[in-house]
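S.K.: Structures for review follow.
Only the coordinates and a few stated rules stand behind these numbers; no lab work does. Small disclaimer: the values here were computed from a predicted structure and weren't measured. Cβ atoms are built from the backbone, for glycine too; each structure is taken alone.
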Structure 1
Amino acid sequence: MAKIAKNTICIWYDKDAEAAANFYASVFPDTKVNAVFRAPGDYPSGKKGDVLTVDFTVCGIPCMGLNGGPIFQHSEAFSMQIATDDQEETDRYWNAIVSNGGRESECGWCKDKWGINWQITPRTLTEAMTAGGAEAARAFAAMMTMQKIDVAKIDAARRG
């Protein structure tokens, strides 16, 4: 029997937890679907044998997708933040999410087709914020004009 993680992020889906987990596994490194569990009996939004939960990891973080039905919707109050090393990696993740039925938002945020919010955040932006002072202010001001983060523009803002 596999050891159950001490802390697992549980993400509520209407009915597509398995499809979402498979998509994430196709996009992000160190991401995989570990197990799919079917309902042992009927439940309010499904029937016996339907996929109830999916055990998966996203970039090494344990997650469980719960097919709970349409009653609860996602908001920006919860997001998955993915640190990227360069523009190519930023583009790859952002474009995968948006082109698969997702949509763009502001300041490095996008939403996948299941309503999960993602922050695709180049490390240079985080480093600028950590540096503080004028460097952080310039990088922040540049970021506020963007949807997908432009690494070159953030780097230029950091330099002043």
Structure 2
Amino acid sequence: MEPLTDKQIRSSFVNCTKGEASRLKLPLDFAELPWDDLDFLGWVDPGAPLRAHLVVPHEDGPLGVSLRVPAAGRTSAVRSSMCQICLTGHASSGVTLLVAPLAGSRGRDGNTVGIYLCADLACSLYVRGKRQPKLRGRRQEESLTLDEQIARTTANLDAFVRRVTAG
């Protein structure tokens, strides 16, 4: 992923107001992000821990999606779960249901779409083996090449973003 500026990130959001986008806090490690290893930028807002954000490369420029994080204590009793984007298995606390308001009037009317994602939004790093899940200490072996796994991760993310932006 190409490095993004604060302005590019804030202007990319499609499912929140300009005011909400201007108030979001960038990741604490923003200056040290490993851009070459990222397929998208994802983070939990350090100033509002019940908010998370995704910014994905798109043909028309970066596209941002704002998400809600469940409050503590509202997780399921599942012992392990899998991220729907990168297919990494985690202990139950490693995957969370994130909910995005739909873009436009449908989102303002309260319509949302949810997805189970790595709680730290580090899918790109898990796929590349740069971060290991707590469950079993490593990702499952796959027959796909790294490039194929990255393509699958981006396709899964693109499908979710299309659901958020569909009119």
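S.K.: When distance in nm of label points 7 Å out along Cα→Cβ at positions 6 and 126 is computed for each of 1, 2, which one produces 3.1?
M.R.: Source structure for this number: 2.
S.K.: One of 1, 2 was used to compute helix-only ellipticity at 222 nm (-39500 (n - 2.57) for each DSSP H run of 4 or more, over all residues; to 500), and the result was -6500. Which label is that?
M.R.: Derived from 2, not from the others.
S.K.: Can you tell which of 1, 2 yields 33, 10, 7 when semi-axes √(5λ) of the Cα gyration tensor in Å, for residues 102-141 alone is derived from it? If you can, show how the numbers build up before the last one.
M.R.: Numbers: 1: 26, 9, 6; 2: 33, 10, 7.
That value comes from structure 2.
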